[in-house]
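Below you'll find the structures, each written out as structure tokens.
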Structure P
Amino acid sequence: MKVVTITDTEFRKMVSAATNRLNSNAEFINSLNVFPVPDGDTGTNMSLSFASGAKYVNESTATAIGDLTSALAKGLLMGARGNSGVILSQVFRGFARSTAKKQTLSAVDLADAISTGVETAYKAVMKPTEGTILTVARKAAEAARKCVKESDDCVEVMEKTFEAAKEALATTPDLLPVLKEVGVVDSGGQGLTFVYEAFSDALSGKEIKNESSHQPSVEEMEEMVNAEHHKSVQSKLNTEDIKYGYCTEIMVRIGGGRLVDSIFDYDTFRNHLAEIGDSLLVIADDEVVKVHVHTEHPGDVLAYGQKFGSLIKVKVDNMRLQHETILENDEQTQPKEDEPAVDTGDYGIISISSGAGLAKIFKGLGVTEVLDGGQTMNPSTEDIMAAIKKTGSKKVIILPNNKNIFMAAQQAAEVSDIPATVVKTKSISQGMTALLAFDPAASLADNQEMMTEDLDTVVSGQITQAVRDTTIDGQSIKKDDYMGLVDGKISVTDRELFQATVATIKAMLDEDSEIVTIIYGQDGTKEQAQAVQDEILAENDELEFELHEGDQPLYPYLISVE
């Protein structure tokens, strides 16, 4: 079967096939996650993300391919969950940009769209790592461009794309040693390979076997995920330490202005600003570029912006002066134990966690909205945007408390009408530490900087059970073993929960350790937490312990050491 032109009919079939393929293989993709922890949810995230894109396509009555790819990209953007889902959304964001004005797609159009998708995805990742979904996407795009030089058949282009993706996927263990050690391929790469395989099958008219003819809605898929899920804050800087003293924000209307002498290029623009400051954020579309940067020479930033367009917004704050004011008022702004933890003022603070106890703890620390999510249930970009709006605040800080939520949170902050920023907290413990540094009188950028400053001073531990047999970092782990993760690395394994918890805390301690916090979850108990405390204090009675009920699933104990 040969297809020279992809119409709306073929494209809708491709989207439907990919949705079903990801849904049917979500658990298999989940099983490829390197760590044998119960929150290995790449497949679930990619499946739900793509299903959101498919929903937008299904609701569209358009017949032009450009309109349908735009709908797919919009749906993926709003539904993106986890880093894998966000990267997948960026692949199809680029795909949509390339096909924006197309009524139909030729083989050349298809190859161009796949290639533009890769370029967009790479730009979205701050430090691209080879041996991941990005490698698979790039190799697949290279094959598509090579094939289109010899063929005008969309079927052949898609087949070559899939074959190259499959071959690239097989090489991921050679590029990432941890994959080879565990004996798996990259899970995100596997997900994208399934998408390209489904596209190929749909275009060629192959019978799609072993998949339900019923395409579940996003709501149905979320219900399934949720059902399975339920089974189972200030150390300050010294003012003199502030390297760049002026928080500078500008908005430039590209192309308009008397001083324009350069054509705007995002990479060139961003790289130049990166050389004259830090805490840089550059967001641009075809008409406007927004800049936030900390620098010693704000005038240089303004002058540089005028080379590309007219300044429509300028804001410069002296951060050293602000910081001195904060220090002068420190006694007044610091909460006391028996008072509300934080007056958030114009701020809304969103914390992502799972468990009624954790929600209560975060609320006590000044969080405005606690968004249910985390392990096995990463909230989507749309979920986080809804939480931002729900705060009713003028500016919002987001605490993901899980590195797999970083990209969705950042994406939500970037598209939100309400100014928002993300403090990249990797754990519940880091989220609580970040809140201790929050200052309602500081700017959004300054709070983001201060709340990030002390994250590395807290050691985070998690106790959970292995979901499969594996060998990693030289450790042989059996299914149902209790594992102690210290800052994300498996440090302890034991058949007994009590022993694993004690050993994990001991692995977290050093000569500077003072406070140990244990948060017990659904599978832990206060009594056992107290027994763990007694065991540790028997060896080091200078430590202080705090025990809290978190009610979190999957992790009997969450631990922090400061």
Structure Q
Amino acid sequence: MKTSDLFVKALENEGVKYIFGIPGEENLDFLDSLKNSSIKLILTRHEQAAGFMAATYGRLTGEPGVCLSTLGPGATNFVTAAAYAQLGGMPMIMLGGQKPIRKSKQGRFQIVDVVNLMKPVTKYSEQVVDGNNLPSMVREAFRLTMDERPGAAYIELPEDIAEEQTDATVFDVVGHRRPDAGQPSIDQAVKMIKEAKLPLLLIGAGANRKRTSESLKALVDQSGLYFFDTQMGKGVVDERHERYIGTAALSSDDYLHCAIERADLIINVGHDVIEKPPFFMEKGGKKVIHINFDAANIDDVYFPQLNVVGDISSSISNITEKLGKLDQDFSFFERVRDDVDSHVTKYFKDTRFPVLPQALVSLLREHLDAEDIVTLDNGVYKIWFARNYECYAPNTLLLDNALATMGAGLPSAMAAKQLHPERKVVSVNGDGGFLMNSQELETAVRMGLDLVVIVLTDNAYGMIKWKQEGVGFDNFGLDFNNPDLVQYANSFGATGHRASSYDNFVSILETALNGDGVHVIDLPVDYSLNHSILNVLLKESACIV
């Protein structure tokens, strides 16, 4: 068979259901092999969006999402998505094409060394130089992308290798069990928790697995520990839980940091330093237990005193079994929880227009079920959602706090809806990030998705404006104009809406959530409280006694 046929069979063998991307002439043999496959090709309008969709597929399933591009400019468009997956711990495999490597009549036309370009942002990046080696390369790429920490891989198939004959066969898919942490580290962790005066549990992105969610809830219920989470750890344990304090959307000075400052031990489950720090360690200060698949990467603000390395779920279950019910007085954490709740809900019912992001958070929470999904692009509204939006289940608020790239919100929502057609999916974007990949509205319409896309319009790069004001600089260089987003959406076959008041937006939202097809809502946003709350009020607030 042709090597391209073998490639497709190897992907089918790995359980691949979708390939997102844009083929080029260097992929034609692969494309011809794919046409009779069980794998569905989802054609996008930009390779970056295809990469974001594949990464989100990996994030939600734990299995690599797959995306396809041609050589040169097609492959270089994957780089941001590769970094998105690599830093965010999302398994993803990129397939690229290349000119013939044995004999080519086109010189260096479109030739970029993509394999080496991808190495810094992937776990595996290789070119297929012999069809007989392809099955082992595919198996190794899939294994590495799923191993902790998950990440990205790149496989490049040149034209002449794709069309050559091979007798090779696919490799069996072999699973493996992650090793458990040693008993001495479990015993030491239990000892440290029992001896602490005010231990506090932190849940990070690495804990966002189903089994880990169940074991962590059992730990909280049995021990009586209070907990908080990082932005990418939201929902691992239902945030309606009575011992949930809040989300560390900022690194310091938020209301929940009163609990972090008073705690003498942080039990840090699944967090690593790639995600923005939820708190800063100081020498001689609180102790930290690091519970993760890998040992901690040490830096100036994170240097835990104990590593519990192994399968997180098993580690937590073993600690829960030995720990039992704690007898520390956690009443201080209870007061912090009530204080946090009173502040984050303060503007939930504010009906001013343009809308406050806090009011949008409240409206979406009211209108969505526990398993429904909100995806965020990157902007200052992400902080308000992280702080104020209660997640009831894992992976129901998809945000990026690792690469924190713009342009991922809409493609991420499309992948989520493709995977979970039974759930409502809402994509919240700033007008800056939305226009970076807004062409994918055509893809979403063509896919027949029922999707709600909210575009928060302030005609500026609002996150940087907030930062600019925070350091005392003049407003400069960050304002722009937008197209008519209603006409823009309609031109793609979506349904465009423009909110004209708070009540009008509520009506539009209900129509869009219960309607068919893609709905795009132009929603003017009021960011006037960003500086006064996040830059001024929080820094001036004193911790409760």
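What follows draws every value from the coordinates through simple rules; no lab data is involved. Fair warning: this is a prediction, and the values are worked out from it, not measured in the lab. Cβ atoms are built from the backbone, for glycine too; each structure is taken alone.
General remarks:
- Source structure of the calculated read-out (distance in nm of label points 7 Å out along Cα→Cβ at positions 206 and 294, 5.2) within P, Q: P.
- At a computed -10500 (helix-only ellipticity at 222 nm (-39500 (n - 2.57) for each DSSP H run of 4 or more, over all residues; to 500)), which of P, Q: Q
- Structure from which 25.9 was derived, mean count of other Cβ atoms within 10 Å over residues 398-405, options P, Q: P
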